[in-house]
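Next come the structures, one after another.
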Structure P
Amino acid sequence: MMKILVSLLRIVIGWHFLYEGISKIVAESWTSENYLNSTHGFLSGFYHWLALSPIRLEITDWLNIAGLVLIGLALFLGILSKWASLCGAFLLALYYFAYPPFGVSLLGPHEDSVFIVDKVLIEAAVLVFLFSYREKGYGVDALVTLLKKEKAAIPARRQLSVSRREALKNLVAFPILGLVGWSAFRSHRRYGTDVMSGATVQINRVALSELKGELPAGQIGAHRLSRLIMGGNLIGGWAHARDLIYVGSLFKAYNTEKKIFETLMLAEQAGINCINIGFPTVPVMAKYKKLTGSKIKVITQVGIREKNHDMYEDVSVAIDSGMDIIQLQGNWCDWLVRDRRLEIIAGMMDRIRSQGYIAGIGAHTIDSLILCEENGIIPDYYMKAMHHDKYWSAHPRENRRPFEVDGAQSDDHNMFHDNCFCPFPDRTVEFINRAKTPVMGFKVLAAGAIHPRDGFNWAFTNGADFICVGMFDFQVAENVNICIDVLQNLNDRKREWYA
């Protein structure tokens, strides 16, 4: 019975290895580059190093495919199965430590992963068992051993008959391999590469090895920040998708906590050293920094808790959570200015600064910043929605009203319907170009309505010192390259850099 069990374990794992290896061969332009670049954990530096050199990457890809195929064949057919088990366990250990299921990986558990133990570790443990267990199961190894014993034995008709039956048992893996191989071939011809295999075609994204240089940076107070800052809306699930009501849920489903952390690590590797988040995301960022030791700068947007005895409590929570820079959230600024409660904004600036922190003010409507300035409320930096309105879903200028963003949404396409976040771009540009305070532009792509190259160029040309952009993981490196290109070829900017 143990002989049959060992044979089944060996064949099943062998097919897994073999299928993964062959899938990578038949997949068009397969490479482990993105897999290596996205790794984390204490060995991530080694994996990133492998991906940095085209020659090292090519060798790694070749060794990976060859290892999977040869180990798979050896296990399936029972050829040098002990050594194949050991080599397979070693290869799986490399996979395991690329994405270890502890630390960061704990934050996004999935169906095959819990604390420390995942399917990779389980499979590796089975291979270690097969290597150490005396029973080899049915296969070529057992047949060779049988033939050696047969040669040394005294010839006897019954003995030869038993050996033939044993030979057939040890060769049974060959027709099985032919059967499952033919089935897999037919499946591939019909459906293409199996989306569940490690050879799955990935989203076309610029790899870190293709970055065009170092992302430029600027200074606000003691903080040196990359000019491209990670936005928090995609992570928080605020989609601003006009009438596509499912998109917010789709964003949240994609950006699991694990995916958020992978995206942040990728952004840091690409040179983005700052993220601007909504207050509800503070616990996630605190967790990320604690578990990874990340030095990413976190700008936290805070609001007013009017029913609390301390209406500025968000400031204390942000500080206690290890956030780096604090700003009044844009919709709160708009509401307070609209309702002529500017003294609360002034109090917020005083509260932040009294704790030794940089104090910013965000706004969608330019009237908010103009009225703050007129009343002597000057922050350490402005964060202003900055985008042009030359895109289809922008409603007509004559129908735009101050403070309408984050207000009621109309069913009429000619009125505000969560579609335009910088309603008066000309007045915004005028204000920014006379401001002597650093400016961080956000919503520069109008929530996906404007191409990054166009939006980045418009914001920087018209005075932004930084731009804050929400992005998925597969957009990070490409956005960094676009930002580098735009800044290197910025010819029409008139405002000097204030950061």
Structure Q
Amino acid sequence: MDQYLPLIRAAKLAGVTRSELQTRIKHGELPSFDGSVKVEDLLKLYPDTRLHDNRALERLEHIKAAAYGKDVLERSLPDPEVLAQRIAVLGNELARARLRADHYGAALEALETRLRDLEHSGPESARGTVHDMKLWLQRTLHQPLPDQPEIAHGSWLRVLAPQVRLVPDNDEFLVEGADTVLEAALRAGLSIDYGCSNGNCGKCKARIVSGEVREVRPHDFVIGESERRDGQALLCSVAPVTDLVIETGVAHRPDQIPLQNISAGVRDLIRLGSHILLLRVQTPRTKRLRFLGGQHVRVGVDGGRLSKHLPLANCPCDDRNLVFHLAEDRDDPFTAWCFEHLHSGDTIEIEGPFGDFVMRETVDRPLVFLACDTGFAPIRSLIEHVIALDQAEAMDLIWVASGGGGHYQDNLCRAWDDALDNFRYQALRLSVSSDAEGWKAALGGALRTLEAPADRDYYIAGPTRFIDTAKQTLQALGVPTERLDIQSLPIDAPPATTG
């Protein structure tokens, strides 16, 4: 009997990204059936893969763990009681499968006996046919079973990483380690509705359409008995025992996320060279910032006297640890204050998110990210969001350094290039004193190394001069304007609020 795996689980089993499997399906290399693939077809494409021995996948997991601010070792195993329940469910399925196998085996033995009787005592005209059927049945039953060791991995993945599907949008993700359903959804780059993530507000309440969950975190929010019978649960407090289907909405557009105001504490101030300041702030556990990759917020310092709109430089997956990149500018009072007076432990005010520089709802073309100087901040947020979503079949990053900060996170970009088969990084350095034609020539040379540059989507962030150069260069390469998403820096005027 053919065995099928959901695409997300098949990717995990083969040690590749889901987008790679989707690309192979699109090119006709891998047959699919209702979002699943045959184990046999998967093994034909990846005959030598072993999940536990895939170093590229391990590097990717460590990169994602670092980006999300969590140690991958801390979430390597689920809660013991949840794990015991999952094993019990798998054991029950195995017991039922054995009962069915015994039942079918007894039926086949009875059939073989009946055919033997008919061969000797049945009508003369039918004995030849009955004899052939008996021989065919004997040959079939005595054929050796195929050796498919990888299937066991598929079964154990259900224990260590159950699959969740969100309806009506059909977003899918795996719940690994000790994560709750909410934590796993955020880690997968999905912005579902939530508030405190601590079991108090009830915003993450959703209906479990199918499957079984277990409460692993205490919560103060009261769910009525009738709601429990209807399958309602707080996603921040439960972990899956089995694969789940959950009815809840996912925000894919900025207007689906409300405006939030949060007082956050400065956690780190890190100098990346002499001209770039990395500012990391941490929100309270009970009030995290919900946003989409690429958006920005208004940051207030000095008791609210100074404020500035800054792009977020981290994935929405880590909603507590917010990161900003500031280029030294003594003429800007906000930036000068941050460089000279801001200290670890200080409180700042966050208002947002703002802006529509976010991933499009449908990613159906290769992506190109163009950044100049600290325009890398929103680009990094987008890239980490795409990695979490696992949607893009190919990504290119071209980072132009024109100021004193240089490529201040060059090692991170090279780590992406090394760990991701579908990612390529180019670093360009251009002098501010270079004329417009020099900028166009350098950027055009980098873009011409891309395969079919006109058939890609572009996300561009940086100062006005860079934006104008990029637009003109891409226009000359035949890229339609509607394939360009742009974030100009600095963000001077407050945009319209969302939500």
Structure R
Amino acid sequence: MKLDGQKRIADRTIIVGAGMAGLSAAISLASKGENVLLLERQDYPGGKMRTLPSSLGGIDSGPTVFTMKYVFDELFQTAGQDFEQSVGLSKVSTLARHAWDDDGFFDLHASREQSSEEIGNFFGKACADGYQRFCRDSEEVFKALKNNFIGASRPSPFELGRRIGLLNVGTLWRLQPFTSLMTRLRTYFPDPRLQQLFGRYATYVGSSPFQAPATLMLIAHVEQEGVWLINGGMHQLAKTMLSLAEAQGASVRKNENVSKLLTDQRKVCGVVTGLGEMLTAKRVLFCGDISGITDEFLGISGALPKPVSPGNRSLSAITWSMEAKTSGFPLHQHNVLFSSNYKREFDTVFGLGRAPENPTVYVCAQDRGDGNEKAPKSERLMCLINSPANGDTVRLSESELEKCQQDMTNSLLKCGLEITTIQQNITQPADFAELFPGSGGALYGRASHGWMASFKRAGARTNIPGLYLAGGSVHPGAGVPMATLSGMIAAEQMIKDHALI
């Protein structure tokens, strides 16, 4: 589509999507004086960081764990603000509570020493010794990748090796990109329950621990560096970031769908809204799922890589956001009640394309806090099970959802937890597919299966002049801090390309 020659392309940046990437990019650019217009199709910010209503208050129904605080310290500092003063935080001492049956539970702590002691008591000395080695190696992996990959523009495998140092053989070996996470975990933990526990880190990026690279063990160190609770819930973070972007001068329009990108001689020059309004800009940052940028949406045929194929999508989920009464199992803030056959669970999701009949269940008890195990009269829960990202082709029927809920309930009862639901909202992959166009319901973009998966994610800069990308489907990956970093990286790339300051 060509613009009338009399129209001046506004010297501004349009950001499509007010998820964590869009918010962080808006703050980064606006704080440097850039003219920013942020468009969000929902009436709330945060993207997947959403909240659903209950009579007890909002229920966080997306991400529930906050880590990598240093990313937000840096972001808020660029805007002259102190992150901790802007968002009330409390650091937790217990990371999560885990159970496999009704024979007790195991708590993983932020303190390496405390966790090691409890592992020794619960699983034996060999596992405690293995945990110490695991912690040392995960720390080294994180330090090697923190600045060379996670916080930098997307490198090639060779470039990453160069950044780390091709002669630094010890560090390169510990990255173990050709070994699966589960295979590597067996070298540390003879007890399969601990393999299952730490294998769950693969699901943090929507992947199977049997196919994801061992590099993901770095998440263990990320959690040891700190997990926090945000006063008012996770969604409060998105609200605070939106307010900060506006305070820095960014303009925000909610309930504003973008139907098409405007192009002029194969350059992006604005967007078209769902109501047909043409908004011009010199730069557009797209923060939706990369698979949502079709040729029709872009208006240029064959200009971008193909969308992520259904077979390469990450996990989706079925979630129950509920007000409920609980009894039996002493819930913590974060709880994981494991399947009795972890491999079958992932074979079912990724191989057979359906929700597992014996699922691992994550339960976020949002009124418990850290160390508060006393059950309230009624409380807010978010229960989640893994599910395939086929929401663009499959919508589960009411009877199928009832079957999934019964399977989930059985997994909880196996560990002694009984839930009596007062009210609930169910979200299935088809709902996520509608919320996040192009995703098929995948919550993390491309699955991190195989050593090349991370290098296949798109970078911030595209081959279309003026078009940039950020978000959980873009480098450096999915999750609250990673998506936030992607927005910061995209803003930095824009500034470098266009000398905005």
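Can you rank P, Q, R by Rg/Rh (Cα atoms, Kirkwood Rh) and just name the one with the largest value? Mind dumping the intermediate values first?
Working: P: 1.14; Q: 1.08; R: 0.96.
Top value of Rg/Rh (Cα atoms, Kirkwood Rh) goes to structure P.
Match the computed value 2.1 of distance in nm of label points 7 Å out along Cα→Cβ at positions 234 and 346 to one of the structures P, Q, R, and report its label.
Details: P: 4.1; Q: 3.5; R: 2.1.
Checking each candidate, the match is R.
Of the structures labelled P, Q, R, one was used to calculate Cα extents along the principal axes in Å, for residues 226-385 alone, giving 60, 39, 26. Name it. Provide the component values of the computation, followed by the final result.
Details: P: 43, 40, 33; Q: 60, 39, 26; R: 64, 45, 31.
Considering all the candidates, the number was obtained from Q.
All of the numbers you see were taken from the coordinates with simple rules; none came from a lab. Being a predicted model, the structure only gives us computed values, none of them experimental. Cβ atoms are built from the backbone, for glycine too; each structure is taken alone.
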